[in-house]
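Dropping the structures in below, format is structure tokens.
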Structure I
Amino acid sequence: MKDQYVFPALFGHDIPNQVGVAFPDIPGCTAQGDDDLDAIQQAREALSLHLYAMEKDGDVIPEPSRIQDIKPESYETVVLIDVYMPYFRSVMDERAETRTVTLPHWLNSAAKKAKINVSQLLQEALMQKLSVKREVIAARG
């Protein structure tokens, strides 16, 4: 696992008001944007997600092609996209996951009246039960 990856992407300008992005070295990793700046941002997100999934699955991440070895079509431009994985990994590890929890109506009403954040309480209880020490991130919403 590397901390930073840089892969060439093909930015396609064949559709008006849309920039398609494909990564020749990462099959299935694509993005699109409304303009070049949006396409760069979308490409970074797509590449980060794809590489994160590959890391989690234990897949081999290929070496990026050299720019001079890529032969773009007339409507394409080669753009280097870089991603910093430590930040992205931490975001993914801390992302919230929605779970359905069933409570009796009376208990839910009492928690609301006491202004108890049930999501935060559940996190704290699970961490205590599992003997896990990690900062609690308050539930949003």
Structure II
Amino acid sequence: MVIRQTKQRTAVAELLANETDFRSAQQIHALMREDGSSIGLATVYRTLQSMAEAKTVDVLHGADGESLYRLCAEDEHHHHLVCRVCRATVEVVAPPVEDWAHSIAAEHGYAQVSHTIEIFGVCPACAAAARAAEA
């Protein structure tokens, strides 16, 4: 797929390059507006969707169903371990998960299989802070 590099796509990519956390389209739009951009929210949504299709951004679906975006740090297929408290995210490559997904798909005759897996928990820093608060 050939992705045309537009001014808007460049602006969204530059903003995401300076962010380490996943952000919603609304948050990205607000940050861009704070920086003086006149980009519209619909343009941000379309740009993020095309970047997701090109696999240049990771998409995380939050507990409320909202899509959150971040530039991909890994070139290969990966999954995410996400802190429920601070949203810190670790990208993980998990060959056993890949093997399992392909095995299940083959068992049922499926082809062209894709999948996404997000594992939610509490990161070590937030767990330590919770223990300290209880003490």
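The table that follows gives values for the structure above.
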item	result
Origin of the derived value 150 (volume of the Cα convex hull per residue in Å³; candidates I, II)	II
Origin of the value 24, where relative contact order in percent (Cα under 8 Å, 6 or more apart) was derived from one of I, II	I
Read-out mean count of other Cβ atoms within 10 Å over residues 11-18, computed value 12.9, structure in I, II	I
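Only the coordinates and a few stated rules stand behind these numbers; no lab work does. As the structure is a computational prediction, the values presented were derived from the model and not from experiment. Cβ atoms are built from the backbone, for glycine too; each structure is taken alone.
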